[in-house]
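Engineer: Pasting the structures here.
What follows draws every value from the coordinates through simple rules; no lab data is involved. The structure presented is a predicted model; accordingly, all values stated were derived computationally and were not measured. Cβ atoms are built from the backbone, for glycine too; each structure is taken alone.
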Structure P
């Protein structure tokens, strides 16, 4: 059975929104020479686009997923985007401890989607 657009579109929108939010929150770590007030304004500007994607993603996603499932998706997507961002933008390694922690969060998401015991 093919997935509906209400199942796929929110995931794609959440991925895109997380890219914006990760840059808004952590992108500034590479530009420490700029004043904090400027970083705040730039981050708020970037976060605006995150909200423009995340809010409708959750509204559309609610047609297919329950709120706990949406939140679990969000967390797994956030960590996945952050791991790629950390390695590519911040040049920070992803350690085995990070992977174990991320795996436990993904396991939690699995149980949210699994349904009742």
Structure Q
């Protein structure tokens, strides 16, 4: 039962943080496409790890900006979910999209090299 409750909280927190991206007033993030790939709530519900990816090359800058604004997201969660203690939010860079793009480029290069031979 506890696992189900944690998964429901993760889902709701992911939704609230995604909506919060549009409310964030920082001009460096305003026009960027941000995607939350994974949200992990610790077993004691004191930490929320959010893995963010973007189509831009400077994902680490976006993660730094989000980490500076984590109080804003924590307040959003506190206002929208009844929970005894709101977890501390930690944003991390998810390199999954960038890795898949790199792999596709390598595959295309190999196919072009084979076509030349």
Structure R
């Protein structure tokens, strides 16, 4: 599933795009968590086709995405991404999107539309 379709499904908006290549990626699955230790354990074999969905809005998400070679993060619950976080996204080469939906609803909507099936 392309990121444009993902954004449409969850009414998300772009916060920072590290590379326009993110629009060409065919995301195969997503993982929703606020515990970056869970993401590191569960996604250790992940690549850029995995979307990290989280409610965290701090620098730790970029360290995790960078370690896992993820291309994009979707932040839920309409969290604010400040300039410090945008700098973190730039340094980690990770695109960031935000939706106002909860984690539960975001994951449910994406799964219902076929992401991860």
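Engineer: Could you tell me which structure in P, Q, R was used to calculate semi-axes √(5λ) of the Cα gyration tensor in Å as 28, 20, 10?
Structural biologist: Label of the originating structure: P.
Engineer: Still on this structure, please answer the following. If distance in nm of label points 7 Å out along Cα→Cβ at positions 14 and 38 is calculated from each of P, Q, R, which structure is the one that comes out at 3.6?
Structural biologist: Structure P accounts for this read-out.
Engineer: Taking helix-only ellipticity at 222 nm (-39500 (n - 2.57) for each DSSP H run of 4 or more, over all residues; to 500) from the coordinates of each of P, Q, R, which one would give -26500?
Structural biologist: That value comes from structure P.
Engineer: Given 0.92 as the derived value for Rg/Rh (Cα atoms, Kirkwood Rh), for residues 30-93 alone, which of the supplied structures P, Q, R does it correspond to? Could the numbers behind the result be given before it?
Structural biologist: Values: P: 1.09; Q: 0.99; R: 0.92.
Checking each candidate, the match is R.
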